[in-house]
Structure 1
Amino acid sequence: MAAGWAGVVAGIITLLSIISLATGVSIVGASVWSLLDAALFAVVAWRVWHGSRAWAVTGLALYSLEVIYGVITHPPGVGILTFIVLLALINGVRGTFSLHKYEEMRKQQAMMQAQPQPMAFQAAAPQSYMPTTSVPPPPPPEPPK
């Protein structure tokens, strides 16, 4: 989900940058440098989709810095979409770290199953012993005294 939201952010930034460049009017501070920002979010989306922890953290940090910059330069600068994207990116960081933990656990389980299990010690049975499923006969009666 975080990859999808990073892709949405990249798309919105690209759209605003292109409109700003075409009309000559700066929309929410969008400029030519915003295209670089959009490209970074596209890379974040692609790498988070493939489970990269580093890019998930990078995307969260980049978006957090942009929100802080937006609040400083264009108050209030924070809407409901900002919180939704921020929560999605936080969960993306959590998800990528959990994914790697899960994969490591699966590798350890696979190694444990691949190792030969030690054989339990079994005493050698005498040659004349033959197991049976029948009920043993009752003991012989005691002789009279």
Structure 2
Amino acid sequence: MLDMFRLTSTLLAAGDRLVAPLGLTSARWQVLGTIVKYEQAQPVASLARYMGANRQNVQRIVNDMHKEGLVTLEANPNHRRAQLVVLTDRAREAYAAAMCLQAPWIDSLGEGLAFEDVQAMHRVILALRQSLEQSDDDEAL
């Protein structure tokens, strides 16, 4: 587990360095990516759930991005207080630029790894995440 924690910390720090010239952090990049993945505006709680993150942390990041003009907040027809988070054009450009930077970065990280090993790693990560999410769901009952 300590190796997993260290990998996560190292990955986030490297991601921060990669996207810093774009005015992003790994956390902001992750929120932007989640909004893009949904393909439509979502409230913070939905973004946090998808990310497996704490709603309050995601709310803080969204608030900061709102102040900087990366997202706007719109009325939610399904919930009075849970506004929808919408990307601005500036955010879309920053996200696209981040994805252009990450492609060669990820390729370089994967150099020397067998494709089968990467596939196996992906399966293990998904299985671990599913197991953890299942145990979280069981505890919530």
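No lab work stands behind these numbers, since they all come straight from the coordinates. Computed from a predicted model, the values in this text were never measured in an experiment.
Remarks
- Taking relative contact order in percent (Cα under 8 Å, 6 or more apart) as the criterion, the top structure among 1, 2 is 1, with the largest value.
- Computed over structures 1, 2, volume of the Cα convex hull per residue in Å³ reaches its largest value in 1.
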